[in-house]
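The data blocks that follow each hold one structure.
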Structure 1
Amino acid sequence: MDIELRLLRSLVAIHEAGSISRAADQMACTQGAMSMRLKLLETEIGAPLFLRRPGGLQPTPRGAELYARALGVLSAYDEMMSLTRSRPPRDKLRLGMPDDYASGWLGGLIADLGPSFDRLEIELSCDLSANLLAALERREIDLAMVTTAARPARTLQTVDLPLRWLTAPGWSAAEVTLAAYPDGCVFRRTMTRTLDSVGQPWRVGVQSRGQAGIFAAVRSGRAVTTVAAGTGPADLIEHETLGTLPRLPPVPLHLVLGEDAPLWAKRAAEALSARLCAVIAAQ
């Protein structure tokens with residue numbers, strides 16, 4: 001069974017108008033032509049699709065089901081044709097960074113790309129640094145911003161990233177409860193080693209792979225975490241030091257280009273490099 005899209009559009013019009021004459025007006029055809037389309041559809045389906053009632057046409061169960069499915073088919077077709085006809089060709093940049101970096105810096109990166117962003121589609125992957133490096137090796141992304149203890153291969157630039165403690169307003173505690181990413185995270189290791197170096201008791205109260213869980217724990221007022229300077233949300237407070245929280249050392253931030261990355265990935269890397277230098281200089 002091959003049903004023309006024109007017949008499906010006619011079915012939708014009749015269903016929504018409740019009348020063949022009103023549907024014909026909407027589709028700029030004669031009432032006779034609309035009646036013929038409905039007859040063709042009913043012949044193909046092998047069952048009546050509407051019943052005539054005093055108030056207009058009432059869809060049968062088969063007609064109501066076909067109407068619902070026709071909406072999905074027509075929507076997918078119209079979207080496909082719209083993209084094919086009107087969408088200008090764009091270069092795709094597959095960019096990876098931890099979600100805290102994305103929330104803090106992605107907006108500035110897009111602004112720095114200037115007019116070239118109009119020709120670019122950014123496919124953003126937010127994940128832990130180790131996972132992003134693995135994605136680079138699998139050539140699933142073109143460019144990554146990561147924080148790892150060792151300098152990765154194909155690193156374009158490494159900068160020392162200042163860290164800040166992040167707390168809810170009014171936080172204070174004798175024992176420090178941390179909200180942290182899983183083991184292996186450089187931020188987590190920096191927090192725990194710094195606290196150990198001054199003999200400050202601590203425990204991990206919340207572990208999360210995502211920023212939302214960590215920030216929710218900090219907002220409770222019961223936990224603290226660490227962020228890159230300037231990337232904390234406006235309702236939480238960044239501190240260099242605070243009470244039992246000592247000053248944190250910087251961590252390395254690497255900008256890594258994937259093997260065989262396209263030209264636009266290299267251009268984006270230049271803009272991102274400039275953005276990093278500006279952000280860190282402002283701290």
Structure 2
Amino acid sequence: MKLVQNPKKSLGQNFLIDKNIINKITKILDSEKNPRIMEIGSGYGNLTNSLAKINSVKIIAIEKDKKLSQFLKKKFKNNLKIKIINQDILEVIKKDFFYENVIVIGNLPYNISTKILTSLIMVNKWPPWYNSLIFMFQKEVADRIIAKPYSKEFGRLSILTNWRLEIKKHFNISKNCFYPKPKIDSTILSFRPKKNIPFKIKNPKNLELVTRVLFSNRRKMINKNFRKLFKNDLSCLNKINIDLNKRPEELDNETFYKIAIEYEKLFD
């Protein structure tokens with residue numbers, strides 16, 4: 001692979017170069033008909049090129065790096081399936097994207113991967129503009145996303161993701177498949193929005209707040225932080241059916257959703 005420039009640590013650039021893995025990722029989309037794809041962090045266009053071989057596909061490739069964006073525009077100048085946009089994906093998400101039923105795919109920059117995922121979970125309109133997400137994370141981040149209660153990996157990221165999304169793990173990817181080689185392996189996860197969410201939290205930021213406060217002392221009982229959150233008003237305890245002597249990792253996802261709903265009632 002001929003480099004346009006040295007990979008930038010500030011942008012979390014680790015480029016996927018293994019053709020077998022690129023083909024495996026592309027095959028995840030096999031069942032999709034006439035897919036409209038947004039690719040995050042297209043880099044040198046290795047995955048972009050593979051995705052462009054899908055029948056009737058349309059690709060919007062988001063690349064924040066200006067030089068790489070210019071490189072991609074030259075590389076795909078004759079490919080009408082691909083549109084290159086030089087922009088920050090977080091700014092694109094804020095605008096609540098302009099197409100419907102988009103498949104968002106990407107080898108996410110390691111330094112902002114969780115921020116990208118949470119931004120897509122927190123969009124105002126639900127069901128959202130995207131039909132599914134197919135993302136590559138550092139393995140340790142993926143483990144946190146799919147973690148279950150009572151495990152050391154379980155925490156805020158798992159709770160927030162499971163609230164609005166169905167999660168599927170596909171496969172792990174060796175660090176040897178990238179340039180430059182990262183220190184840790186990666187994992188491919190896919191997500192589909194839940195159309196009917198049983199726990200109606202009015203403002204997703206309240207779920208973020210609840211989890212942040214209760215996990216601020218992860219190894220301690222939630223008693224003190226719960227009282228702080230509810231300003232010592234414990235009238236909701238019977239509704240939630242919660243034991244304040246438990247640690248946050250000993251509560252299931254549903255309990256956190258119920259806490260967030262009761263927390264919102266303080267402001268009704």
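Every number in this text was worked out from the coordinates using simple rules, so none of it is lab data. Nothing here was measured: the structure is a model prediction, and the numbers come from that model. Cβ atoms are built from the backbone, for glycine too; each structure is taken alone.
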### Query
Who wins on distance in nm of label points 7 Å out along Cα→Cβ at positions 30 and 182 among 1, 2, i.e. which is largest?
1
### Query
Which one of 1, 2 has mean count of other Cβ atoms within 10 Å over residues 110-117, as calculated from the coordinates, equal to 13.9?
1
### Query
When helix-only ellipticity at 222 nm (-39500 (n - 2.57) for each DSSP H run of 4 or more, over all residues; to 500) is calculated, the result is -14500; to which of the structures 1, 2 does this value belong?
1
### Query
Comparing distance in nm of label points 7 Å out along Cα→Cβ at positions 78 and 150 across structures 1, 2, which is largest?
2
### Message
Suppose relative contact order in percent (Cα under 8 Å, 6 or more apart) works out to 20; of 1, 2, which structure was it derived from?
### Response
1
### Query
With Rg and Dmax of the Cα atoms in Å derived from the coordinates and found to be 29.1, 89, which of 1, 2 does the value describe?
1
